[in-house]
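Undergrad: Structures for review follow.
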Structure I
Amino acid sequence: MINIDLPDMGAQKDFVRRERVREATAELLKGLDAPHIAGPEAFNYRDYSTKHLLTEAEGWEPPAHEVVNAWFEHFKNHYPDYSSDLKLGQLLGLKGSTGNSDRRMRAFRLGERPVPYGIWRRFLVMTGRVSQEIIPVLVIIDDAEI
């Protein structure tokens, strides 16, 4: 008979948690070496408020649709893998039917509806416009023993 000693479930979860932190740290460090590209030349984003760069706690306001359109189009033009509203929407985490994601992105760009904080923030982080927010772990709450 073969006997395999396995760590208890708590130790296994700690191992997975530590591994995920290592992976996340590697991604953060990799982002420091991301390529640089110039911003859109034909658009003066400095004419607009910068409150869209703040966090919600700092007083974030949705960007003007002109800002959304300029930055989204600029990104799509430089990254062929995300050259459509649909592909960019999927990258930014929009869920739902294909046509729905496409229409929502177009609505953000055209000013028919404001871009939500989470989608805009993800775009800003992915394009190096703001830093990734790190939420500190204050305590690890284990499952109750039953």
Structure II
Amino acid sequence: MEDFEVGQEVEVIVGSFSKLGITVLVDEVSEGILYSSEVYQRLEEGQRLKAYIKKVREDGRLDISLQPIGFRNSITKFQVQILTAIKAHNGFLPITDKADPDTIKYELGMSKKAFKNAVGGLYKNKVISLEENGIRLVDYTELPS
């Protein structure tokens, strides 16, 4: 059995989908899981991807991330709130930086400034696209729930 380290870049092959997440084969030697709540793109069984070790469990199982661990650590609580809201709206959130501050506060529980900063970070990291009438997750299709 190979020794894996947190943050290590690996190749994964997408396996089966479940309510918890997506089972993947890591470097063709170990099994890992991508949690559904952390996948923001369409994946297909058999697809090969670059991924990263997020956690090595005591039982040897691996938690996997599609983003480099530094990105995951740098994501703010406001970015998480926005991504959660977008996923709850099937990949599109009809709120823009032109929205009334009260709308942003009511819908997302944050200030307009925090919203704009979080959206800017997500856009810079190519997690979302900005459209005239809202925000869309990049390569999003309905994920298994």
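No value in this document is a laboratory result; all are computed from the given coordinates. What you see is a predicted model, and the numbers here were worked out from it, not measured in a lab. Cβ atoms are built from the backbone, for glycine too; each structure is taken alone.
Undergrad: Using the calculated result 10.6 for mean count of other Cβ atoms within 10 Å over residues 24-31, pick out the matching structure from I, II.
TA: I
Undergrad: Compare FRET efficiency 1/(1 + (r/R0)^6) of positions 32 and 64 (r between Cβ atoms, R0 = 25 Å, to 0.05) across structures I, II and report the one with the greatest value.
TA: Result for FRET efficiency 1/(1 + (r/R0)^6) of positions 32 and 64 (r between Cβ atoms, R0 = 25 Å, to 0.05) over I, II: largest is II.
Undergrad: While we're on this one: For percent of Cα pairs over 13 Å apart, for residues 80-135 alone, which of I, II scores largest?
TA: I
Undergrad: I, II: which one has relative contact order in percent (Cα under 8 Å, 6 or more apart), as calculated, at 23?
TA: For relative contact order in percent (Cα under 8 Å, 6 or more apart), the value 23 is produced by structure II.
Undergrad: Can you rank I, II by mean count of other Cβ atoms within 10 Å over residues 16-23 and just name the one with the largest value?
TA: II
Undergrad: Name the one structure among I, II that semi-axes √(5λ) of the Cα gyration tensor in Å of 38, 18, 17 was derived from.
TA: The read-out was computed on structure I.
Undergrad: Right, something else. A value of -14500 was computed for helix-only ellipticity at 222 nm (-39500 (n - 2.57) for each DSSP H run of 4 or more, over all residues; to 500); which of I, II is the source structure?
TA: This figure was derived from I.
Undergrad: One of I, II was used to compute distance in nm of label points 7 Å out along Cα→Cβ at positions 48 and 128, and the result was 2.1. Which label is that?
TA: I
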